[in-house]
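Listed next: structures, encoded as structure tokens.
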Structure P
Amino acid sequence: MQFSVGLYANPIFSFDGDYPKIVKTAVASRSALEGFPYSRLPELTDEEKKYIKGSSDFLGINYYSTSMVSSKKNDPIGETSKNKDISVLSSINTNNRDAPWGFRKVLLWLNSQYRYPMYVTGNGYSDEGGINDNQRVNYYQTHLSALLDALGKGANIKSYTARSLLDSFEWLDGYVNRFGIYSVNMSDPARPRTVKKSGQFIKSVIATRKIGKAYSRVGSDRSISF
């Protein structure tokens, strides 16, 4: 987390306004072994720290899945890379991206580290299309439940945004991976939209302020209040 989030968030949101100590130490140590006369991570000057610290009023969070990691010490010295600095092996099972416990842990970790208001600016599930997207419904329900767990433990979460309203262009994946709660027919020049089951679920959440036990495996009708 310190390498993937803290490296960028610490200078803005932390008390000392600097890179995480563990990141600075790891990169400096690896740089020395690689023959560099100084760390590949430049030191922030006092002026830079002062300029950057507190430059945002809130922390925006995009979360989609959780990776499993294991320690990988003593990577051979050679080509420099961020992964070698981190010294871990990372993997994610793309067939099981529904990891709400990871979402909850991320929210609680960010809250404990920075104490800034948090806005979930993107959270969603991609598939290859279809309007009966039960897996996406389950993803939203379990992740909203995890968000409520984090709220219950004191996380300062101000809002949640599902990603996304429409199937859209997904960078290197083009139109293959689809995040929308509305389906877009790309073979029709008019690009007609059709609401998916997940769209009906999100509509229900907004209207009732409840996740709804009918959708399932959480097992209770939980209320949402920001």
Structure Q
Amino acid sequence: MKVYSDWDISHNDNGELLEKEFDINFQINAIHDTFFNVWYSNRQRPGNRFDDTSLAIDGNTQLFSENEYGLYAEVKPMSGLYLSTRFAWGDAIDFVNNRLGYKKEFRPVINWNVNKHLEIKLRHTFKSLYADSEDVFAARLTDLRATYQFDVLSFLRLSVIYNNTSRNPFNAPLVDPDDITSEYQDLSMQLLYAYKINPQTVFYLGYSEHSDDAEVMGQREKDLRSVFMKFSYAWLK
């Protein structure tokens, strides 16, 4: 068990405040490689410059104070399986609109060595921002990697990344609503085979594709497909 606290402050060459931060966290280590951390932080920093033709901060920015709370936990309940999660919430600067908002962040992670050949890694990231009594955006990113190790010389890896982001075009006072895409989905996939010819040389063969879908779900179109091959050689001294 450990309690840790830190305070720091930074200025530019003109003595203007860049950031002042205080944080405190409480940590616990337990059985099954369990780790648990709870924290609180307060950070003060300036927002965007009102006159972007001037580098001055004092008198040319608004000072924001952000309070953040969070928790992180990880555990290895059995051999080959790793689980973790991070959750944070509190104040956050909306730099696009130069105002203080309220954020939520959530990121679970699963790493699983199913057997001596197969490894699966799954991570999901969720971030949202709320300001002036309305949603600003919500972003969801899912990252899946599955690797099959045939032997010490070769493996096959499948990667899938899915992005689903929604924005509120009517809660961005400094941006034209017509410049904001309210709904966007993006899917990328790659299949990669690698073979180590010798300690210095690796051969790669792969296929990848990308598709996106703006505004209307169900109208996703593949806009990029590619097949590639390459060699990698490492020179040894």
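Annotations for the structure displayed:
- Relative contact order in percent (Cα under 8 Å, 6 or more apart) from the coordinates reads 9; which among P, Q: Q
- When Rg and Dmax of the Cα atoms in Å is computed across structures P, Q, the figure 23.1, 63 traces back to Q.
- Which of P, Q yields 0 [helix-only ellipticity at 222 nm (-39500 (n - 2.57) for each DSSP H run of 4 or more, over all residues; to 500), calculated]: Q
- Structure (P, Q) behind the derived value 2.0 of distance in nm of label points 7 Å out along Cα→Cβ at positions 24 and 72: Q
Every number here is computed from the coordinates shown, using simple stated rules; none is lab data. Everything quoted here is computed from the prediction, not taken from an experiment. Cβ atoms are built from the backbone, for glycine too; each structure is taken alone.
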